[in-house]
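Structures for review follow.
None of the figures in this text is laboratory data; all of them are computed from the coordinates on show. What you see is a predicted model; the values in this text were computed from it and never measured. Cβ atoms are built from the backbone, for glycine too; each structure is taken alone.
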Structure I
Amino acid sequence: MRKLTLLLTCISFVASLGFVQAQVKDDQIVIPNRKNAKEQEEKPYVILISVDGFRHDYFEKYKPTFLNKIAEQAVKADYMSPSFPSVTFPNHYTIVTGMIPPHHGLVGNNMLNPETGERYSLRNQDAITNPEWYSGVPIWSLAESQNMLSACFYWPGSEAKIAGYLPTYHYPYAEDKGVEERIDQVVNWLEKPADERPHLITFYMPDVDQAGHRYGPNAYETETTVHYSDGAIQKLYEAVSKTGLPVNFVFLSDHGMTELDRENPITLPKIDPKKMDVVVNGTYTSIFVKDSKDTQEVLEYFQKKATNQYEVYLKSEVPKKYRFSIKEDKLNRIGDVVLIAEAPYYFTNRTPIPGAHGYLAEDTPDMETVFMAWGPDIQIGKQIEGFKNIHVYPLLAELLGLKYEHEIDGDARLVPKVLKN
């Protein structure tokens, strides 16, 4: 009876989440005059699926039927560790670049360029599509540079021309396209002539993350969206299988989810706008000091005001485990003074939402997420130890037969553990 109730409530519940960050409907963007090189046409295909906010233990906790069944044919990791901060844009972009956030530039969902005063946020379309905010070479740009076509049905970074390329086929992010329509589009891409057919396709689903935020990771509503996403992936897999193409699936997520202390939000002390700019990202806050002579004074001010809910650091003194110090901050996106929250506390001027993420996975295991791969080039029925998400990029490149020479933070350790040959 419980499973039946879950199925009956999936559609109506997920629809109720649709207004979150909803945007005007846009049609597919196709970059003209691109073709696969002949040598690329025989390469395998990869569909990279992300279910945002899918915590590492949801396989056991909520028992998604299809994903647990397909795991018997897959390589499945104990967990995958997100980079700090464990939030959506930085970690999705880490997965497709192999670089930690301070190296690829997206150090939060909200950012400040202290040199120009420009700000980046998820609702700022001009910033999202501006390649100046992004460093690294996303896997779709790597593919396009080697005359292999790619398609993105949503992915952070895919709307900007990074490293000289946009995906050949892509959609501006919106939440008014149903899963059935999106699956049909994936099949349509795969049914194109060989020289027009994308070999890399990204497929992003936000529903589990939205439910986790609104209701918490232990809520019935979150369980419902896990089953909804499970059913959508099954439909995608079955539809793609009918094409007869050698498609490999990589299923993962950007981060997990934990319950917040809703009674004790972290409220910032009074800010002097003449001395500092502030960027809040929930689990950490950056303080940009306008005059470097005031840095020590600002540091001491926040240290005196601090509670046991968070730590205060100079950027040069952020502990090594975060990889978030001045040594790593290649694009100057981290504040001169950094405030880092301890779970389950959260920086906000309102009552905290029930669930959140962004903490260091090493200290907060609820941030750990999932990795699973299956397909003709993937080993069968294998469990592997957990790993950091920076190592996914070399695996994707190897699967697609792409070469790269630029520096990344990940390495090829997953290749012999996941691939058949």
Structure II
Amino acid sequence: MEDVHQTIERTFRAESGRVLAALISYLSDFDLAEDAFQDALIVALEKWPRDGLPQNPGAWITTTARHKAIDRLRRRQSFDQKRLQLIDLTQSPAAPDDVEIDSIPDERLKLIFTCCHPALSLEAQVALTLRTLGGLETAEIAAAFLVPIATIAQRLVRAKCKIRQAGIPYRVPPTELLPERLNAILATLYLIFNEGYNASGGDALIRQELSGEAIRLARVLNELLAGDSNLAENAEALGLLALMLLHDARRAARLSGKGELILLEEQDRRLWDQEQIRVGVTILDRALQMKQPGTYQIQAAIAALHDQAATPHQTDWPQIVALYQSLHRYTDSAVVTLNWAVAVAMAEGPLRGLALLDELAETGTLDQYHFFHAARADFLRRAGFRAGAHDAYTIALDLCQNSVERRFLQRRLAELGSDG
């Protein structure tokens, strides 16, 4: 029974972005949509173990959640105020079980634009989209922002209140208003992809439903920009799509047959999706030809250098170092500094990387970021400082919330012990 429940929860996570987008479209109420979605989960936990998974889980969840939303509205004291909305909901056709929910992709695009309204702060825009469209838990969003869970919870509550009180419409805005929301939309898609590519917590390293959704929405966004005569292709939007494709192309090689993490330098590059790499590089070339450089294009260029190296030894680390230096001119991110230090260590040796990490450690910004301590542990291990490497791996393990990464760190610690 436990396995069935895990399957149900996994299915709900995979469908959450699509279903919530459809529900919010029907209801125009974020909280009611989320509550109805949770009600549908409870019903599924009761029925699916007995009746089996429906042929179309997304449509089943949407229909059930919609009925639950109607029940909730009927129970509210302000029934008279909700009567018109109830009439609309009960008279509008429900989604049958054989209708593919993907046939209405615009609902997710509308949700992105609603969440990324300029009346909200940029942090609130991204957090709300990650919660509703990406289906991320509050703790997962907090991990992505490197801030306390309570801070994210407050942002989400305030953002929903602002949308309700300001009457922000649920729609794709007129073309002249798109540019002011583009940066927030790109940032949101980037974070959704990152959480799918390298999950911050849980038992799975890769959440393909999230990374795949981010790629799909990035395609839709670029098609919208290119297809409207009043708009134009955007170099950074293209760069982000290229970045996602170039990273996702390595997905099949990132885990062993037993589900264990395999680092980039140890991956079987024959498993990389060469056609996806070709497409990603082509999109990146089109973006670079616009001569409007930005962070996503630079990161895509770094990913392309990795993907085009036939072996780890052929990786152009000096060029990657130079690209990270260029990236620093656009963003003062501590994570970018960390990645730059890793590239320097690969190009010039672990001691040079350690020196850069020591400087970064003085700021305290990444004290709670397990990747920082894992990188420092790796440099120390490579340089032969075994005791320091053991301590750094231990800190990384204590901070890490992902089971796959935790097993990798435990293996590193075991290797240090057995070598000794």
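Structural remarks
- For -23000 (helix-only ellipticity at 222 nm (-39500 (n - 2.57) for each DSSP H run of 4 or more, over all residues; to 500), calculated) the corresponding structure among I, II: II
- In terms of relative contact order in percent (Cα under 8 Å, 6 or more apart), the structure with the greatest value among I, II is I.
- Test item: mean count of other Cβ atoms within 10 Å over residues 65-72 calculated as 15.9, pick one of I, II: I
- Computed 21.2, 66 for Rg and Dmax of the Cα atoms in Å - originating structure among I, II: I
- Test item: mean projected area of the Cα convex hull in nm², for residues 209-280 alone calculated as 8.4, pick one of I, II: I
- Computed 0.00 for FRET efficiency 1/(1 + (r/R0)^6) of positions 193 and 305 (r between Cβ atoms, R0 = 30 Å, to 0.05) - originating structure among I, II: I
- Entry that produces 26.5 once mean count of other Cβ atoms within 10 Å over residues 49-56 is calculated, selected from I, II: I
- Here distance in nm of label points 7 Å out along Cα→Cβ at positions 217 and 273 was derived from just one of the structures I, II, and that gives 1.8; the source is II.
- Which entry (I, II) yields the derived value 12.0 for mean projected area of the Cα convex hull in nm², for residues 257-408 alone: I
- Structure responsible for 0.70, with FRET efficiency 1/(1 + (r/R0)^6) of positions 57 and 233 (r between Cβ atoms, R0 = 41 Å, to 0.05) calculated and labels I, II on offer: II
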